[in-house]
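Quick note: the coordinates plus some simple rules give every number you see, no bench work behind them. A quick note: this is a predicted structure, and the numbers were derived from the prediction, not measured. Cβ atoms are built from the backbone, for glycine too; each structure is taken alone.
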Structure 1
Amino acid sequence: MEKVILYADSSLVDALRCRALEEKTGLNELFHQWMVDYLGGEEAAKQAIADAPALHKAQVERAMATIQELRKYIDTSGPKPTRDEMNAR
């Protein structure tokens, strides 16, 4: 399980807590249900979870292809700039 930090208006969080109490659940369960609903339901969420590694790999491959394309136009073989040179404005 991954920890997620959210920032929300305190009055909104209070209202959510009240509703969660009425439904005999907690904010974690409400957030979990929202995520599932956002992904399109239980089956769609399971499919999204299964597809995530392939999507990540495709994103990395696109990024690397972009880097390779940029290397045709940008020479990075020179000396590395110093910290002062990088921070100069």
Structure 2
Amino acid sequence: MTNVTIRMDEGLKKRSEALFEEMGLSMTAAITLFIKTVVRENRIPFEIRVDPFFSEVNQRRLCEAAADMDARRNIAVHDLIEDDGDD
């Protein structure tokens, strides 16, 4: 056996320990289960993806739109949609 040391946010650690306890697992057992699954499947056992909101292209577009609004350029005019209150 060997030891592995990881650093994580204290709140995340406490929440995950509570959840693992409900599942009947220790933090060590849960992390070992994760690592064994990674090794067995030769992949991360869940999808990892980037939120497109934070992409460089989108952030640049948002900054340009904010600059246009500040300079009062390219402001789209929309018709007001009345809400009659009937849902």
Structure 3
Amino acid sequence: MSPNQAAPDDIILSFEAHQGKYIKTLPLHETQEILIDNEDELRINIKVYPTHDLVMELLSYGDRMKVIQPQSLADNIQGILASALKQYKK
């Protein structure tokens, strides 16, 4: 999908090592490029639009994934997770 912007964003994601093995065998996107691959993390770059579907996919990785870039996407994910956490606080 191409929401009102001309070019897709470079989205950099960091996965914990075990989850990274899965991401290498089943890439998130055809543009996936490995930036770091070691015993601690798999860091990838994908060129996609930051759509609602992408956000939902990224949330499915829970604490095994961190958005490095763009900051606006990281802030969006953080806000959703903070809101979800409030559901469980008494």
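Computing helix-only ellipticity at 222 nm (-39500 (n - 2.57) for each DSSP H run of 4 or more, over all residues; to 500) gives -16000 for which of 1, 2, 3? Write down the numbers at each step before the final one.
Working: 1: -22500; 2: -16000; 3: -11000.
Working through the options, I get structure 2.
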- If distance in nm of label points 7 Å out along Cα→Cβ at positions 19 and 51 is computed and equals 2.2, the structure in 1, 2, 3: 3
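Matching task: 13.8 is the computed value of Kirkwood radius over Cα pairs in Å. Pick the structure from 1, 2, 3. All intermediate terms of the calculation are to be shown ahead of the outcome.
Values: 1: 18.1; 2: 18.8; 3: 13.8.
Going through each structure in turn, the value belongs to 3.
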